Structure I
């Protein structure tokens, strides 16, 4: 995961600020300083325009060597040095020069705030991360509103290996008054990675999928949950359902295997829907495997027809059974066929009846069915109650995150 603000962006930020703050060296020197200082500064200006920065800085040092300088002459010298050093890539030199300008007390208000921001960016460019953090924090405390500087602050702490400071700034999500930026959460996640704190990392990625849902964040979470010790292979269809919902189904194999698992679970309508999506996406029905894909679709249609024909008797038998597994399965078949009004009550009835072979799996399936039917609040409530350490609870947690997005 790449989180570092690009150097080009920071260079552009710093250059814009300095360009707005610092007039040309010659303009600053004219009628403002003694000739023995103004002359080398004018030469520095000419060399600056020629991009001969090394020689320009030498001229600035020549002006600084003049004794008995006035405060305004010192101010002019430092502003000139800061502008030239920044253009030359001498970021630490530029930062110190503008620090001196701020310390002079001759700049105030908005101009000073912009200089404080520039100093923070310059120290970041110089890789002096403690000072970058110090000046970025000062900028924000003094009322600066550029969100880029908050990112500089967080990133500077990260690069200074101060993950405690990063965590404090980004927060734990309890403060609803401010939404952390995507990059801040990425930096927080990387902090936890550096500390080998898997739980903290996953929590940061979970916040990302809620606030900034992207396929790659879901890919990360799904890969991690499947690698957890004890995660059961029987959860394969459930993993695929999450992949489908988060845009992580794309390959021919994904569509084909998911459809097969749905058929094996006894849900032909779900299998048909998956196959139809695969054909629509161009992942199925092409090349040398086209006939195989069509046979799978034909099988799904055949099983769906058989399921519907036997449905009435199956429901009667399920009601008479001592356990609720069959009711849950029949209910989900209704839901997958688009009849949630019939299916969800049957699933709930089956779970309430009890005696289930895998009660946590059944609750997970009900939560998923509610989610698919648009009942997000009920889904979240159901999913929060799913327990177990072999997969259902972990997947329920991910579905809950999806449900939170409304």
Structure II
């Protein structure tokens, strides 16, 4: 499925596309995204996500605003909230975001930190008490990501120390020195475990693309805060791992055994396009020109596959594909956010108008279908027929501001004067 270059854009966030060359009005696109951040996303998360009774932030909210007060609190949501408010403060400088980043940091340290074994608990109950569970490397990665960003934004030494400690625990207990990469999970005390599944419906496998993508993301951000040579070597290994082990045929395979034999399955267009720009960011952080050139070629190939296969005529990005065909046409909010950045990144790398038009087309779909103009924030999932899946909550341990706020911040930088980074 491929969108038309001149497809109409959105209500409440329209983007003007040229009729012949697919030229995008950068100023219109920037204003629309800036308005979305300022008028919708920031008020929602700054004002409606706080838990004034139990401290920290709410755990679950339905689309109608109803709170599930007994919901467990997830490490992923809380670490992503820490990253979000820290990144907002670093980029925009608003004092309120520094206060909210501090709130997230203090809750994370008080309730999620494992004082006995190190690292962070996967979940705590509504009262902030740890629940039994494994040390999922995915969750530890987001703790590193958020802590490093908080240090970068606010200069808090305790945050950098905590990020380094978690990184060293993951290196000591979850790194596969024989075959490379990282195991999916360890026990609560960092011992071996057979509980490898990240979430409901996930395949049980010793290694996954998803965990490695976010370990790469986290260690790249830590490297920006702590330019350690050993850490740089790990980031380089992870960058090189993707084309060598994880990618095939213009897509990312999902699951692997311990020796990196791929397990059968689909690929997700959202992860593909997210990886295309995150790997470029990692290569840029390493400041190695040859590596950056190799990553550029690889990431453009990924973006071309997404452009050719995953985009519908209305601009939305489908969820899953197999053998060059869409097999799951739902449009999850995070995939749309990552598509805007990844496709625009491909436009910056190539100068090709088709990538810019596709990025603007996805933004148009977001503005028309995904933004909740009545209740604030974005709907989590739009069905292939355009209807909203009301079963998916507005806020949950997975539904958070990380993807869409990050998209806004990234695009505002990229669409600034000259559009560069």
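Read-outs throughout are calculated quantities, based only on the coordinates presented, and are distinct from any laboratory measurement. Predicted model, so just to flag it, every value in this text is computed and none were measured. Cβ atoms are built from the backbone, for glycine too; each structure is taken alone.
Structure data summary
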{"read-out": "For distance in nm of label points 7 Å out along Cα→Cβ at positions 249 and 345 computed as 2.9, the structure of I, II it came from", "value": "I"}
{"read-out": "Origin of the value -23000, where helix-only ellipticity at 222 nm (-39500 (n - 2.57) for each DSSP H run of 4 or more, over all residues; to 500) was derived from one of I, II", "value": "I"}
{"read-out": "Comparison of I, II by mean count of other Cβ atoms within 10 Å over residues 145-152 - largest value held by", "value": "II"}
{"read-out": "Top of I, II by distance in nm of label points 7 Å out along Cα→Cβ at positions 153 and 185, largest first", "value": "II"}
{"read-out": "Given 3.9 for distance in nm of label points 7 Å out along Cα→Cβ at positions 201 and 353, calculated: source structure among I, II", "value": "II"}
{"read-out": "Kirkwood radius over Cα pairs in Å - highest-scoring structure of I, II", "value": "I"}
{"read-out": "Among I, II, structure where distance in nm of label points 7 Å out along Cα→Cβ at positions 161 and 209 as derived comes to 3.2", "value": "I"}
{"read-out": "Structures I, II, by relative contact order in percent (Cα under 8 Å, 6 or more apart): label with the highest value", "value": "II"}
